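In the part that follows, the structures are each spelled out as structure tokens.
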Structure I
Amino acid sequence: MSSALLTLKASLTRLLRQSPEHSSDALVIAYSGGVDSTVLLHCVKQIAQDLDLPPLFAFHVNHGLNKNAMLWQSHCATFCQTLNVPFASATVEVKPRPRQSLEAEARDQRYAALMAFCQEKNAALLLGQHEDDQLETLLLQLKRGAGPKGLSGMAESHWRDNVLLLRPMLNISQSEIHKYATDNNLNWVEDDSNKDTRFDRNFLRQQILPVLQQRWPQFATTASRSARLCQEQSFLLQEVITERLATLRTTTGALDVTRLNQFSYHWQKQLLRTWLEESGLKLPSSAVLDQIVNMLTANQDRQPLVQLDQYQIRRFQGNLKIVTPLLPAPETEVIVNENTPLSLSWWPVTFELTGSGGCTLIAGLPSIIIRPEGSDVSKPLKTWLKSWHVPPWERKNVPILFKESQPVAVILKDTVKMLYSSPKGIVVKLY
């Protein structure tokens, strides 16, 4: 048995044993047709019976970016037929978004197709990245100024979209992979775009790594060891962060500023970074993260704000919140028909009006004097909104229901404040 096959067998056995919580019905090989995934597929097929593995599938993603794309897909289907491994494929459309590279969009589309197939099969996904790929990843992370988490490189196993991803070849060098492919007379496809040094990975692969490995033949192996050490430290740090975040989170997912201020500056950054990431936000730069930290000690009468893409980080009533800005409220009145549910685009409610014969809705009246039912005094709307804990940045969007010229009700997100000036019989129901 070759060294590559022995290493892969040991790695896959260990990875599956370390993930007992995942009871997979199948294993899916991400199969591009290149030498790495070809060797992975061939090796796993050889050891499947010994390890009592679940059924194997090979899945190929056709990006349609190369004139030979259909030939590659056909090659993959034929090879799987010779191995008696079920083959499936998906064709994706790669259209980069603004400020996104073709390479990044192709990767996103590829993973989306792979995840969908694995979810359908309740399968774990095996990927063919190897030791030299790990070195490339580390160098690219160094270029970006990454911290310990980034310098952990690619994990041997992790979860993504409820799919277990496994990389059993991270301890196998590219030279070992080529030797295995040659010794076993395997055929694979060559993607000519891999020679295009305009792509960072190709530049490293073609011009940098050969020089490093000629000088230090074990460079990829020792770099992978550094990545594993960084992973261990990152895992330990994450355990502590998870415990501490649990003490800071409110029931709405915001962070308690008073408690957060009890931590050191460096811990605040770590906790905030994880909070943002777990909330689904893109990680901010170090400078933007410092702006968020500064919000923690801003004066109470301030309304600090940090913009993160389409979201805002705001502080209100002792909590740090992630806010999706509301659309501007209309400057003209909105007609509200009776017995017809109405959803507002600029205020997150759906409501229905009965017993009125129809009303109008107006926002942006902070100075109007109103008296809610159950109250003995009349005050400006802005004063009531403050007492009802409506955040300052939302107050201009709060809608007031009118019957002719008489204010009927103030519609908040979770309740309706009926007013003394409301005609009898009018009912406002929130959905």
Structure II
Amino acid sequence: MRRAIITPTFQPHFKFVKKFLDSAIEYLVDPENVTFFFTVSESDFDKISVILEQYKSKLKIEVIVFERLLERFNLKYSDKKLLFKYGKFSYQTLKKFYTMLYIEYDQMLVLDSESMFIRKVRISNLFDLFFNNPFITICELDYLPKTGWFKQKVMENISLVLSKEAFDNKLEKTEMVKKYDNIWPLENFVWFYDKNILNDMFNDLGDPLSVVDYIYQNAPSENREQGCFEICLYQTYIYKNNKKYNYSIFKTGEILNSSFGNNPKLYDKYEELYYRLWQGEFGILEMVMCLLTENNTRELAESLKKYNFSIIRCDFTNLSNYKYQKEFLDIVKPSILAASQGHIWGVNNNLRTKIWNLLVFNSAFARYIYRDLKNIFRPFKPFFYWLRSFYYIGKHSCLWAYQLATNLNILKK
């Protein structure tokens, strides 16, 4: 069984790649059992190669140039033209899908550049844990009082692709099609892919570019920005064909009910905080580590522990949520944190990073202090401009006088 970790990246994220690989060296017990693939644009190839060279003695690493992938699949597009035409979300989707189709690996895990391993783990066990009992996690959007506009548009695009036959023949929307509009599969970052299912999907739907272009050509113009989210397409395809694939379907409503079933007020506060921060965007369970409080941490952790979520999103750690995140991680024990390196876990658990993340970068109070200082000095701005202007007037006057004095002979007859 050949296994790979796929990470599309670009230059602004190269700083995250270093910590990602540092964490892999620190915590992977069996790094020989997985190959890391980084897909980049040709213009970034030399820069990423220099960074990755120092890790190749300890990790199996390959770099794929996206332009070469496009040539391999006979696509007459440049890298930048795809980005400009279809937008960044579809562009990232194409990078991931074509990488997975190109490499000859059976099982793949997609991780973003900001991901980090945070505890000792055998990567073979991580793959086995998922593929022995595969699952997808969905939120039935009727469960929520309000769905974010962006999220709704993403799923409208996915439904459009998966109901392609009905749409092309201008048939009435079936009940099955409505179900795809009404679910959200991006409720965690457990992004494992089975090559056989991936091949089935593209045999049914057409190649990745055809899928992206179908959305571009047929979706309402206001849906073009959202494009195609690869994990939403893949997992919704499994959901549609689950009689064949037999994945477990975990529903966020059931997970949250099992967490807060005896305390509806606690759920109401969780939901209220979710809407206050993100107005119904993202997954209500996806953002769990930003929604922990003194009263809900243990309930959520004990509930999620049952579902083997080995990868969890963690956007930031600050003084307000530090102890709740620590308790949560001690119970759930995920192996990987995704989406951000603005936390203090794993290789970030050092004094320098703690001071920066806890007290400065992720501190609302530090931002307030910065804003307040700007407000304090704002009335003095005109004075500084006035002082600077007089400085330049004096400087330029002296230079002018010096030039005049040293060249008086030019003015003599």
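No value in this document is a laboratory result; all are computed from the given coordinates. As the structure is a prediction and not an experimental result, all values here were calculated from the model. Cβ atoms are built from the backbone, for glycine too; each structure is taken alone.
General remarks:
- Given 0.25 for FRET efficiency 1/(1 + (r/R0)^6) of positions 110 and 358 (r between Cβ atoms, R0 = 25 Å, to 0.05), calculated: source structure among I, II: II
- Comparing distance in nm of label points 7 Å out along Cα→Cβ at positions 206 and 230 across structures I, II, the highest figure comes from I.
- Among I, II, structure where helix-only ellipticity at 222 nm (-39500 (n - 2.57) for each DSSP H run of 4 or more, over all residues; to 500) as derived comes to -16000: II
- If FRET efficiency 1/(1 + (r/R0)^6) of positions 118 and 286 (r between Cβ atoms, R0 = 35 Å, to 0.05) is computed and equals 1.00, the structure in I, II: II
- Comparison of I, II by distance in nm of label points 7 Å out along Cα→Cβ at positions 190 and 214 - largest value held by: II
- Which of I, II leads on relative contact order in percent (Cα under 8 Å, 6 or more apart), largest value: II
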